[in-house]
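**Student:** Structures follow.
Read-outs throughout are calculated quantities, based only on the coordinates presented, and are distinct from any laboratory measurement. Remember, it's a predicted structure, so these values are computed and weren't measured experimentally. Cβ atoms are built from the backbone, for glycine too; each structure is taken alone.
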Structure P
Amino acid sequence: MNKKFNFLLPLIISAAVALGVFLGGKLNFNDSPERLFSTNSKKDKLNRLIDYIDYEYVDDVNTDSIVDVTVNSILEKLDPHSVYISEKEMDRVAENMKGDFVGIGVNFYAYHDTITVIKTVKDGPSYKKGILPGDRILMADNDTLFGKEYPSEIIVDKLKGQEGTMVNLTIYRKAEDKIFNVKVKRGVVPLKSVESFYMLTNDIGYIKVNRFAESTYKEFKTALMELQDRGAEQLVLDLRDNPGGYLGMAEEMADEFLEDGKLILFTKNKKGKINKSFATDDGSFEDKPVYVLINERSASASEIVAGALQDNDIGTIVGRRSFGKGLVQREMALGDGSAVRLTVSRYYTPTGRSIQKTYANGTKDYYQKFTDRYHSGEMISVDSIKVADSLKFVTPKGKVVYGGGGIIPDVFVPIGSNEEEAVESMDSLGFLSFFVFEHLEEDRDRYAQYNQESFVNDFNVDDILFERFVEYSIDRNLRMNFYDYESSIKRFLKASIAEQLFNTNIHAKIKADEDAMLQKVLELDNARKWQNKTAQIKASN
């Protein structure tokens, strides 16, 4: 890996965390703007200034943009998680948190100035109309979608619309060399927050959750019940890279593992009012082993789940120290399509610890502290994590836990080498996916013989495809020791092909052998089973 990439990697990670945490953490806000923003001299001063600029300034000025800048400047003085969401951003943020949108249900790339379908959403509008991976969408009604580099936002706007409305698509199918029209009725398309789930072993289920949206608990419960039907007596709950979201979804998820009456968390506002949340008797996985995977990009609601289980001596937290966001925001519309998310309380884990890291020196320093972890060595060694004795707490069974900057896992797993992380980044950031997409465009028929099971068991990435990927990467100025990581890259290529041919569950399952945290879980499980077996032998004697 070249030095330039080594330098940029922590910055890229930090920026991704900042964006992710911005999207996390929201509650309903019931107060009206009229009640909150009653007239006073301070607010009148700001209104007069905006009006004065609007009417008297020598040049034309977009006063809306001035207001946006002013609001952002005010919120920046508060904390890193009180944020302004402009009208332009609002629809995207709302969709992400709601968990669905209205559209035609396709994933696509703008490929050679043409919209090309990667895959259709199963049972979605396009799927039902027979649209296939590789199909080119040439027109939507009277709007031409080829021959020009259109931004993704424009393309999405052309394909989205009101539920139940029709859009006439002109399709070119390369495999049959034909153009045809198809009318598709727009419908609700889910944005899955349960990214994947499958059986890791005969008795261990695996569920990956990428955010806490309105639909998350329902998706999680469905996946959990299906895994239990398949024989899951243990569970791996993967919350890595999960920036958070709705507090209520985290509470419901934690409730699945905690006995009736156990404290999940409590919040405290500026007036000192405390609200406590307790588990109910509805949990279906209360007496079974659970492993929660976290990393430095697990934040907010993810930390609520991990902290609730850790403080109640339930399960095992595996991974690296989480982000450290212990603030709760409420969202309030500002009347013009924009909104503000304001921090209204802090949350505390059942032992009483706040895991919020300090933001006393401003937002820049706040996110720099995250990058500093990369350089301090704490992602390599648990001994490098700095903790304060004043923030030490003890669980009911005597386990020592710490507040003040994230959840420290029970079992630490170091970050991989720069090259290992680069391979993972090529997958998570879509680099591998686009290469695979181009490969399938050239030779999709090669894979027609495979179903999911035969692909997992029988298909292997050959040297020819690997060499093509190396050339593809070098042509795009990516430099690393490809041949030292040939086995890993081939596995990730296979996983990416599986995702585009089948689904994300197969993608995740194929990658499992390269996943250090999952391998640690299997090691812990084997040790637990050996201890149980030894105890049974001693008891029988």
Structure Q
Amino acid sequence: MDTIPHLFQATVERFGDRPALLEPAEGNEMSSLTYSALQQRVHAFAGYLQQQAISKGDRLLLWSPSRIDWLVAYLGSLLVGMVVVPLDVNSREDFLCRLAETTEAKLLVTARKAYDGLKRPPLPLLDIDDLPQAPLLPDQLPTIDEQDLAELVFTSGTTGQPKGVMLTHRNITSNAKAAIQFLPITSSDRALSILPLSHMFELTIDLALIHAGASIVYARSLSPDTLLKLFATQHATVMVLVPQALQLFLNGVEREVRRQHKEKQWEALHALAKYVPFALRPLLFRAVHQRFGGRFRFFVSGGAYLPPDLGRRWEQMGFRVIQGYGTTECSPVVSANPYNDHSIESVGKALPGIEVRIADDGEILVRGPNVTPGYWKNPEATAAALQNGWYATGDLGYLDSHKNLHIKGRKKNIIVLPNGLNVYPEDVEITLQAQDVLKDAVVIGLEEHGQGPEVHAILLMEDGERAKAKAIIQQANKQLAPHQQIKSFTVWPEQDFPRTHTLKVKRQEVLAQLSKLREQNLREEHK
């Protein structure tokens, strides 16, 4: 049976005595559970839920940072047939209340401190720091079918009705099992987890790790020093992350190179590494590998675009970077690069059992056991996204001659110029982001003179570098095609763009603030 409880039970039977989950405890200690001990905790929480007059299909909200007890609550809830509604830890109270109402949830699992901070708690509390326990009554557990809902994952905007992606047990387990066929994970692997479990990318890969009998270490802090200490002490072999985190790690490594005044030797090693077999590159960069614990094998990068140069930089150091592509509606992984046969410019091949095709307008369509049955109580959105089993992703891309998938950008972000030519904002953003004094950029189509949209760049600058904005635009335009030329720009006034929990820029919020910012600038110009 393709259900999450069955997947977990099979792992316990095979790897019961192996360490399953670990996290920092008081002082320098690490809290650790074997698979058998984890199952005992899961059963105890499920036993408590059995006493609460819970019916199969009832919803439970889970609002907490990633940690061992997040998975205890998740697996225990699924065991009694509940549907888990995960929330990002940074979700606001109004969003939480809307979800509680929309899903008609029964319970809220969160920390007491977070609960006490709510003005009007919408649901009874189950304290994640002290999950209640009771003996499990196995003969009273409901029969769970692979087509039963396991999760409702809501994608939130700042306004409007949130849209809930329905994911079945089969959706999630099929994706976890397919990922294992692509990723060379074994029971001897140990993953360091930094992404939120409320995000399907992290959750599904964690379930894949569990399926393989591997261990997962949850980081309680995301500070670089803390993470490097965990790498060193826990000897992690695998990490799932977003490209920006990969960039932050690289920045830390190269900062140390500059501190030691070894920039020339560093660049010489990178130049040499291109001609050295991958298996031997860790010898060239032994100090970096030691800093990452000495046993690290590969990163899994997803959730956003990976600049090829960033991926190559790590691969030159002997760290494999496996890039993937996915969407929540696909549970979420659609494609990934095989470990030994991959192109850093693409997001790889479709996972086993998943079909990908390109529509006439370039939109990526996906079909397979991982694809959602639809949106919660939203037949209109379901009909718009799903036709004949194919999910329309909203992303544009193409398949090369080797069936590798390449992403061009979001369909809704395309800038159609007055002359009919299309500009993909992501292409222009990549060109801009290559410049050191620029932290990030967002490119949009902006109506300026009533003659159709022009390419407009919003620049996030390093402190003290704002005067260089015009030069950045001029330099980028030298590298861009004539129809891609940036006609105007705005310097973002804040320290960072608004971002999602996977560090993607919230484009709609940027656009909303941009109009106010430009109005303010015009008023100041006319004073």
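**Student:** Using mean count of other Cβ atoms within 10 Å over residues 44-51 as the calculated read-out, with 11.2 as its value, let me know the right label among P, Q.
**Tutor:** P
**Student:** Can you spot which of P, Q the value 1.01 was calculated from, given it is Cα Rg over 2.2 N^0.38 Å?
**Tutor:** Answer for the origin of the read-out: Q.
**Student:** Moving on to the next point. Given structures P, Q, which gives the highest value for relative contact order in percent (Cα under 8 Å, 6 or more apart)?
**Tutor:** Sorting by relative contact order in percent (Cα under 8 Å, 6 or more apart) in descending order puts P first.
**Student:** When helix-only ellipticity at 222 nm (-39500 (n - 2.57) for each DSSP H run of 4 or more, over all residues; to 500) is computed for each of P, Q, which one produces -10500?
**Tutor:** Derived from Q, not from the others.
**Student:** Can you spot which of P, Q the value 0.80 was calculated from, given it is FRET efficiency 1/(1 + (r/R0)^6) of positions 68 and 364 (r between Cβ atoms, R0 = 25 Å, to 0.05)?
**Tutor:** Derived from the structure labelled P.
**Student:** Another question, then. For semi-axes √(5λ) of the Cα gyration tensor in Å, for residues 300-371 alone, the calculated result is 24, 13, 11, so let me know which of P, Q that is.
**Tutor:** Of the structures listed, the value fits Q.
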